[in-house]
Structure 1
Amino acid sequence: MMMYRENDRPMSPQLALRVAIIGGVALVMFGIVFFRLWYLQVLSGDRYLAEANNNRVRDIVVQAPRGRIVDRNGKLLVENRSGYAVKVNPAKLPTDAAGKRRVFDNLSRVLGEKPRSLIHDVNKQFKAVPFSNATVKNDVSGPVYSYILEHQEDYPGVTVEQVFFRSYPHKEIGAHLFGTVGPVTAGELKQKRYRGVQMNDRVGQSGIESEYDRYLRGVDGADRVQVDALGNLKGDLTKRAPKSGKQLRLTVDYGVQQTGQQALAGRRGAFVAMDIHSGEIRALGSEPSFDPNIFAKTIKQSDYNRLTSSANGAPLANRATQGAYPTGSTFKPITSVAALESGVTTPDTPYNDSGSFSLGGGLTLHNAGNAAYGTVALRRALQVSSDVFFYHLGFELNSAGDGQALQRWASRLGIGRKTGIDLPGESPGLLPSAAWRNRLNKLYQKNPKKYWLWNRPWSVGDNVNLAIGQGDLQADPLQMAVAYAAIANGGRVVRPHLGLRVEDAAGRAIQEMRTPAARRVAIKSAYRQAILDGLSAAAEQPSGTSYPVFGADHSFPIKVAGKTGTAQRNGQGDQSWYIALAPYPNPRYVIAVTIENGGFGVDSAAPAAKKIIGALFNVKVKQSKPLDTSGINLHG
């Protein structure tokens, strides 16, 4: 008879279910692991074997030479020059610490650098780009690289390679146009436009070099090497040659560019020469300039400080696109457009210029030199540059409608906004308005100590000052050139541009640069013609503000319409301006020149503009004689 113990009771249904679930889960997990191993070893084995082999291959980037830059006539403006760089091959350096130290001690003596500094720089490069040669020094002299090659036993692992450096053969001429190159930054590497760029690559950092970097940069090559599982270099495999960047042709005429910079004669200022119909820039310059060749290699901090110092005139600043100047009387044609189109005057509306204008509150404004021009209409007012006439217009524009018609028309013509030129760093300038003044008042309310100077409302005096290009107005020569071009070409606000086309090495066109269609501003043709008549009289008729420079010189065959400007700047001498349209009466170009502390517009800026016009039309400008300015409004 069989006996059952209490512990031999049958398994309960609940416990059996739990055991079955646990067993099932374990079986599923085992199945997953089994099938995963089968997938990796059988189905994907070839792919992972190939990837393992690829892990033994490294690409060492060989940077491509940048493309050349030429002017509209094919004259070479920017190229590359070959040089030599001392580099260290990580696979061929001595493996022992003492041996490495000897190599760097020897290098320090021939290169004139401290061993510790050399070791730090090289290790930093090895860490950033393993297996690649590290650059010890760029652009070494012939005797240095010859010595290293002749004494290779003292420099194991050290090589001398031929490299390319950016070259600007004309030095200061066109420097602000061409710009500079420099090592790509960590921030730039994150940008889409620098996709494919490697650390330590040199890219465009300013000017045309930056704006068209994608064309000029080229395609890097590569030297493929093999390494073992520990990362040790085992040998060379293949080489892929780099492809040079494309050639870029500009709209610039080098001869005009050179003349413009020479015309400033080392004075601080800027100039622009532009086609009024297409927006093509023939010349654009800023003084003082700089030699961009110093950026071809690593620039010293002392050099950078010198180029950005205001005491030296801040040579890196492009005054043509970043200058913040009052424009003086060159603003008067813009005021004329606003007054005519707003209906506050007509081309023939007479005003009595008694020499003064009462603003109210005991404030009376006068013409320069206390001159009085009698009864004048628009054309005559532009010819003699009557401040009193334009004070009237500024006052009436402030009283018409919402009082901001002058600002609206000035903005439509491009003042207080970027022109869109294909150069980085352009400034919008400042077009003062009631809204701008209100924003400053709000800042004052938040921080009275910091903004105490701005604690006042917009006044009629602000508009009267703006009407003659004074007050808080800040503009640059390029903005003024665009505005004058729109008046002359029928109301088309063109976009200035420097890029003409991209070419191959043989100069064959690959891609034409397209610019957006010009904005259109509706200005009645009768109004435009009245303004142009006044500008022509100012240059070509006696008592015109620039007649001594143009009309009185019968040897100069190019007729112009132009306006002088002599603007007051706080803490500075007078700002000299001249803006010309040539040839008149069918102008093709606008030329804008401004010179800091230049005095009267007729004395400084106008003669400089005349030289640029001569270069545009291949006309020789004779040496200037002392100007007879009797009867001329020099401040106009």
Structure 2
Amino acid sequence: MATTEKKATIKGGEFLIRETQANEIFIPEEFTEEQRMIRQQCTDFLEKEVNNRLDEIDSMKDPKLMPALLDKAGELGLLGTSVPTEYGGFGMDFNTTMLVAEVIGAGHSVAVALSAHTGIGTLPIVYYGNKEQKEKYLPKLATGEFKAAYCLTEPDSGSDANSGKTKAVLSGDGKHYIINGQKMWITNGGFADVYIVFAKIDSDKNLSAFIVEKSFGGITMNEEEHKMGIKGSSTRQIFFNDCKVPVENLLSTRENGFKIAVNILNVGRIKLGVAAIGGSKKTISIATNYAKERKQFGTSISNFGAIKHKIAEMTTKVFASESACYRAGQNIDDAYNALVATGVDPAKAKLKSLEEFAIECAILKVHGSEVLDFVVDEGVQIYGGMGFSADGPMDRAYRDARINRIFEGTNEINRMLTIDMLMKRAMKGSIDLMTPAMAVQKELMAIPDFGSGDEEGVFIKEKKALSNIKKAGLMVAGAAVQKFMTKLSEEQEVLMSLADMLIEGYVAESTLLRVEKLIGQRGEEACKIQREIAMIYLHHAVEKAASCGRQAITAFSEGDEQRLMLMGLKRFTKIDPYNLKEARRRVADYVIEQGAYPF
């Protein structure tokens, strides 16, 4: 649906060593009229069906309520966004499904139930199912006639998913797999009709995946889990006791289950990141209006500098994360379209495009979930005592946000995966990290280039600072690889510092490019607030890169080597001073005037 200018082909993770131009990225301001209508439809669904029933949903007194809400979402087409049209869905492009995930992300427990159904519950069949499986299940999943759940986690296998103990054995007549085992933390488990179940056949090393209907029998479950947040979502432990699954319900091929799980999680990660943005925008809007209404010392607290600081920081982080999400989403769409144009099967093309940008998916899961945590925490603080009251809106927002740093692989796992995937691609030669890393080493020994000062264009100095963040990351990563070699994966603290440098570089670049593109479309005067946001976030990214770089360098080096790298880090994390206080005040004043997240 989205139209963007012709772009040079970019690989996943390549942003670290390649300068991206503003006209190469998609920005949210470019959504079409049709996409904006879809966004409004999602907003209307939350307003009419969800927002006035949040307490009722969380109470779970009516076990039929959540399934009924999913039925209504199905009637509106919100469950079939990723299902191909030939199977009763809408076959939307990836960035449009991202937009749906963002808006619904403000729906608390309903957002969790809906995303589990449309994502990890449905997509394994979309991407890996054969023709018969797709014809049988996808039309019913697209309408909500069937509700879906995903059964991967076990009591002793969380992050290490392939260590699961659930077993599948072929029956004597060869017609069924008999599944026995236990799964836990299963979202939608209490009312799902169809489960994507992962189990090992006989003594296989790797998991296989199965489409299991509740009607097959042999399925029991514990009572609903009592959770800190997302209380209205069904979360059950599920037991498979001699559950007979027809052999034709093996999904994909034997022992391909782990690959299915990993690839489906790529979708879940980036969708979670953008859903967190939806929740963040709602929180900003609610907190800003409260600040305007709440009076202390004879004036609205929104007039106080400390409150403006909070509103501006919340807005800046959300704008930045949103910029990165839709940039990556369009990269995935572009990769998909390029593959399909060469004759690749659409389902395989979807998988390959998502796999290509798995690094960005992990980055955005981490960033979006932590931005949401920051935003809801500041929302509580703006509300003060009322923020701590269970009768106020921040109570639910605060509790519901916390799961997102655990969902779809913990943020710690995703940070380490980010570096691990990048290094593996470098070793395979798909990304050339060595050449730019060696160039950075040479630059460390050379006289600094201060530039002529004659360059023209938008964000010239800022792009130099951004380039230097990437150089700092390459410098530290290169030294860490030389130091630890194949044992780098054991240095988790160093990996997490490196990941944060990578994350901040990607998000800061996405923000700068979005604003540069906007300025090109609307002019500088119309984009003054967005420009301030880009400057605020860039300064944050530089500070974060400097801090993380120091932590990593001092963790594995000493003596002259350490001094040289610290000097290099200082050089690469220099940025011209900017009055961030005034910038934040201008951003906050604009948000306060609008009374909601305005972008």
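Read-outs throughout are calculated quantities, based only on the coordinates presented, and are distinct from any laboratory measurement. Predicted model only: the values in this text are computed from it and were never measured. Cβ atoms are built from the backbone, for glycine too; each structure is taken alone.
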- Source structure (of 1, 2) for helix-only ellipticity at 222 nm (-39500 (n - 2.57) for each DSSP H run of 4 or more, over all residues; to 500), computed value -18500: 2
- To which of 1, 2 does the computed value 24.1 (mean count of other Cβ atoms within 10 Å over residues 247-254) belong? 1
- Query: From which structure (1, 2) was Cα extents along the principal axes in Å calculated, if the value obtained is 78, 61, 44?
  - Reply: 2
- If mean count of other Cβ atoms within 10 Å over residues 167-174 is computed and equals 18.2, the structure in 1, 2: 1
